[in-house]
1. For helix-only ellipticity at 222 nm (-39500 (n - 2.57) for each DSSP H run of 4 or more, over all residues; to 500), the calculated result is 0, so let me know which of I, II, III that is.
2. Quick check for you: by distance in nm of label points 7 Å out along Cα→Cβ at positions 79 and 103, which of I, II, III is greatest?
3. When relative contact order in percent (Cα under 8 Å, 6 or more apart) is computed for each of I, II, III, which one produces 24?
4. Comparing distance in nm of label points 7 Å out along Cα→Cβ at positions 15 and 31 across structures I, II, III, which is largest?
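The numbers here are math on the coordinates, done by the rules we state, and not lab data. A quick note: this is a predicted structure, and the numbers were derived from the prediction, not measured. Cβ atoms are built from the backbone, for glycine too; each structure is taken alone.
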Structure I
């Protein structure tokens, strides 16, 4: 398994983890990556999560999920989360992206019509 992420903007935050536990009781694992960016000007975020699982039948599974988001404007915020959770042969895959943008009117561009 593994995670990776990229955040580009005025302020950035990356958080990720990956683990897999196999025992006589079954398997439990997760890969999760979160990226946030924002502030003045454009921002973007990209996340990727991967989990490698070998089942009881010795069949190997490579599961990957990734997402990206971007925003442009005077003030922006973006958030991307990609995750895979494995519990006893059942995988839950989540991919979430969110963005917001605010732009301010340039007072020099404002014209009065008469």
Structure II
């Protein structure tokens, strides 16, 4: 089930304190559930939206990932008691989210196929 995207036309945007002074600026909008980041010079393009629990999650590399291999995944347990899995080469990319029972099933199917 996909969570509906927030209405970014009704939020307060602020310039990030980490933005440079040469027009290299990003703006940030936050709610209790997510943070959105956009280019301050091109606001019509859209924004990157990250859920708050993934922003604060402690990611760790899977113990099954090979050292030096490009085939690595990272795992985090969220504040919502879900498990999240992502590609370590693309931490800003898609994330698979699982409840506890579904994650156990997912791991079981991986172990069978390994």
Structure III
């Protein structure tokens, strides 16, 4: 059973599957030194989710947040201070996009104020 209609040959299902495969490959590559293959696997796992969001007509803020997170993953898969700072900036921008997305969806602030213990 696939999450999107059309079976495994449907573009959305294939994209989701490739994203999962990239994440599994990255999990096995964690102990490897920083290489472009490891960077590609880490980046593709989330970048393909951004592609999937576009394919499914997802909100632009979701696409932007996922894309910025993929860029952050690319930076953080490399060594060095510049890579770290690039990843930090990308993830910060991605989280700002997520916050804007959640605020746009509505109800979030009301729920937080009603149940602040969450």
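1. This figure was derived from I.
2. Numbers: I: 2.4; II: 1.6; III: 4.0.
Top value of distance in nm of label points 7 Å out along Cα→Cβ at positions 79 and 103, among I, II, III, belongs to structure III.
3. I
4. Ranking I, II, III on distance in nm of label points 7 Å out along Cα→Cβ at positions 15 and 31, first place is III.
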